[in-house]
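These notes open a run of structures that come right after.
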Structure 1
């Protein structure tokens, strides 16, 4: 089964990327893999504190994921899977794609403010020629109705 890989973060554009991935998966018989990345700088504390912070980060990610997963299950009949990795975002995204041969498309949300599309879109676009899967960049300003029309 082909999976759409989408990155879970706290950005506003993440919502449109999630919607797009779920709608495309529903229309094509694919799946959705949600990747959450815990940055390494969150754990530059004492060892005991780092472990507590790591657990808290995982709990936050799981709660955030459940909101999207419920919508995907209820509205799109897609049961997403969650993968949590620790490290630098671009490195971990590329590693996940390399490790899971079922991933067929990377879906990223593009920021809609004047700061540009966002660091992930910028960095991964530069490397798109060497990635083993295509990247779909979903504009953060697309309405839910427009997303439904194009998926």
Structure 2
């Protein structure tokens, strides 16, 4: 059974529950969802991540290539994502919605972080004028969550 299928099975088993840390593993790889609330067709979460040892020794250049690959694959979120910053010393690439969603209250955007040491993580943020940004729950269908996990892993496999 794929890692995404395992995660979706666990999310479906928690329908109606709140505050769940859902963690599944298949060998060396782990998928994690910090679920705020699990529903029949969707999950509200603070963070969705894949942790894998394949990224343990990745170089900044490899992470940049992976971020380009990931931005081409993940074209089904509310906003398209694109690499915005590479930290060569810390060996990570930050990606964000480009452009972010804007309304009268400010901006909302996805942030995806690829890090050497082994993780690809997605979260949603909100930035109101004159205020620091804050993490806000994201709501995605189960289908999109599974697709994201598969795309995270396909990107890691391409490194």
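The numbers here are math on the coordinates, done by the rules we state, and not lab data. Note that the coordinates shown come from a computational prediction; the quantities given were computed from them, not determined experimentally. Cβ atoms are built from the backbone, for glycine too; each structure is taken alone.
When distance in nm of label points 7 Å out along Cα→Cβ at positions 37 and 53 is computed for each of 1, 2, which one produces 1.8?
Label of the source structure: 1.
For relative contact order in percent (Cα under 8 Å, 6 or more apart), which of 1, 2 scores largest?
1
helix-only ellipticity at 222 nm (-39500 (n - 2.57) for each DSSP H run of 4 or more, over all residues; to 500) was computed and gave -8500; which structure, 1, 2, did it come from?
Traced to structure 2.
Quick one: mean count of other Cβ atoms within 10 Å over residues 21-28 came out at 21.8 when computed from one of 1, 2, so which one is it?
1
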